[in-house]
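Next up: some structures, all given as structure tokens.
Readers should treat all values here as calculations from the given coordinates under stated rules, not as data from a laboratory. What you see is a predicted model; the values in this text were computed from it and never measured. Cβ atoms are built from the backbone, for glycine too; each structure is taken alone.
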Structure I
Amino acid sequence: MGKDSLLSLLEAEAGEYVSGEEISRKMNVSRTAIWKQVRKLETEGYIIEAVPRLGYRLTGKPSRLSVHELLPKLNTRSFGRNLRLLNTVHSTQDELRGLAEQGAQEGTLVIAEQQTNGRGRMGRSWISPAGKGIWMSLLLRPPVPLPHTPQLTLLAAVALSRAISRIIPIIIGIKWPNDLLVDGKKISGILLESAAEDERLRYVVVGLGVSVNLEPEDYPEELLLKAASLKMVSGSTINRSDLIAAILEEFERLYGLYLDEGFAPIRALWEAHSVTLNQQTQLNTPQGSFVGVPRGLDDMGGLQVELEDGSYRTVYSAEVSGV
């Protein structure tokens with residue numbers, strides 16, 4: 001028995017319960033096999049209730065993004081205009097990197113309904129269930145030197161924060177360098193991967209993962225204390241197409257500002273949104289750990305940290321936590 005056969009059976013009952021015994025008889029499979037197929041359907045975004053002595057019933061289907069719905073909502077010149085909308089991929093980063101190497105234009109966007117191997121910073125995995133989040137990668141070809149790459153990470157955080165706040169009235173703080181937090185819980189992930197040649201950036205792939213309509217049961221129990229979805233913090237289901245359009249518009253606007261005026265306006269916006277500044281913090285860097293008080297960003301996007309003796313140290317890569 002495949003999951004599609006089970007789905008057809010549940011859909012035919014129009015929301016009524018179907019007993020495990022009946023499914024076993026019709027499909028000629030064991031109860032264990034039924035449960036495995038139910039779990040597969042749930043990972044694709046279907047909502048199936050399982051009640052002892054009653055059986056299973058289908059109560060919800062995954063929402064699907066549509067190019068025809070999304071494109072008319074875009075208010076951008078290039079961001080998202082060349083769009084690939086895919087069902088299931090290992091990683092949108094990998095898909096877009098392949099397109100970049102083939103010469104794809106700046107603003108090319110890859111969106112997936114589901115990632116099976118989504119990743120975040122420091123090689124961490126990223127939970128990307130079907131139909132409930134925004135899992136996408138955007139291609140940039142910025143005419144800037146390679147050492148300026150950290151500035152783009154901070155720009156992405158500001159753009160994403162401002163876009164979400166336009167759609168949902170919530171207060172978002174940015175934790176160094178680009179974690180977006182609501183009430184201390186992470187709601188999104190940002191990952192920049194670049195290719196360079198002769199100290200010049202050839203391209204940057206900006207991965208954006210937003211936990212939009214995930215439910216608590218979509219998270220491993222150990223993550224519920226430090227992660228949440230926009231639906232969980234706002235109490236409302238969010239239209240993903242509206243949010244994608246807002247993200248692209250805000251990103252393109254700030255990217256244009258960055259190319260025209262440099263990093264200064266982006267730095268000011270990041271510092272205004274930051275929850276890291278002026279708090280005693282432990283910073284874990286590739287060179288070791290230390291404690292200090294972050295005071296601001298330098299001209300390159302590094303975090304300027306005041307140490308106990310009053311001196312300053314600048315870091316460009318670090319995991320931060322409160323002391």
Structure II
Amino acid sequence: MGKTVKAVKPYIYKNNSNFKLAVYNAWVEAGGKHVSGRSYEHLYESLSYHLPLPTLFQSKKQARLRFVEAANLPFDTFPDYLCYEIIPMFWDCWPRFFDKVAAWLKKHQVRTAFFTSSQTAEKMKELCPGLNACYLPEAIETNMYKVGKSLSERKYDYLEFGRCCNYVDTSSLPKEVRVLSSRNEKGALATRTMLIDALADSKITICLPRSVNQPEIAEGIETLTQRYWECMLSRIIIIGKAPKELVDILGYNPVISLDRENFANQVKDILEHVEDYQDLVDKNREMALKLGDWKERAMAIKDELSNKGYKL
């Protein structure tokens with residue numbers, strides 16, 4: 001008889017949210033067994049990083065599904081790795097963490113792990129022979145994002161936020177182009193609610209994988225992020241580069257390739273023909289609703305674990 005899998009609720013940092021909660025909530029909604037929290041976790045948050053401990057024993061009846069970031073692995077799995085088989089789901093496992101993560105997986109006898117990067121999953125198979133390293137694409141809470149007005153009726157022409165702010169020069173845009181930027185508009189995109197509203201009332205934005213605009217971190221790893229899903233759900237025209245993972249999921253490219261050298265002219269041309277892109281953004285939203293929700297990923301986790309003999 002296989003072990004029963006229970007997911008553990010991610011830690012909520014003071015005055016902050018935790019993006020890992022979305023998949024945990026989807027798991028619970030799908031009927032997955034779960035543990036609502038860890039006792040006294042606020043007391044050992046710092047200690048867990050500096051006091052690496054071995055696995056003392058592994059329960060024969062239960063395994064723990066943990067939602068982790070590579071940089072926070074000791075805390076995100078403590079104290080369960082002491083006495084349970086850990087099934088980790090990883091975000092942000094960049095090459096700088098590969099050796100450390102592989103050593104941890106071996107030390108704690110991890111048999112199955114999920115990674116939001118397909119390239120990382122393949123690398124972990126090489127570093128950890130025998131590990132069932134599964135690719136689980138990034139997803140999002142689709143019901144949080146608004147359909148918005150048609151493109152021609154939207155207030156802002158260009159929305160700039162996040163990591164892409166410094167990749168192109170928005171000052172080169174004509175003065176008549178209405179730009180909403182997290183750099184220039186103090187507090188305009190300070191909350192998730194404000195960002196959701198801005199996405200639903202803007203015509204164009206830029207999306208790039210970290211391998212393009214932060215190559216020193218990505219080190220060749222190109223992967224899908226939530227940003228693509230939130231833009232597709234908001235029916236905003238995306239210029240930039242689509243990760244191969246997204247194209248493979250959708251079966252088409254939802255992104256207009258960025259012409260960086262002629263950025264201002266490209267934006268101007270799109271705005272002059274903005275109605276021509278309405279069908280594309282409509283399709284993008286439809287596909288994001290169908291394929292981009294964490295509920296789909298929670299079911300994929302359950303299917304994989306069931307096929308490996310775990311009890312759910």
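I have 14.5 for mean count of other Cβ atoms within 10 Å over residues 22-29, calculated from one of the structures I, II. Which structure is it? Attributed to the structure labelled I.
Suppose relative contact order in percent (Cα under 8 Å, 6 or more apart) works out to 13; of I, II, which structure was it derived from? Mind dumping the intermediate values first?
On the way: I: 13; II: 18.
The value was obtained from structure I.
The greatest value of volume of the Cα convex hull per residue in Å³, for residues 70-141 alone among structures I, II is that of I. For mean projected area of the Cα convex hull in nm², the highest value in the series I, II is held by structure I.
Consider the structures I, II: one of them gives 0.05 for FRET efficiency 1/(1 + (r/R0)^6) of positions 54 and 110 (r between Cβ atoms, R0 = 25 Å, to 0.05) as calculated from the coordinates. Say which.
The structure behind it is I.
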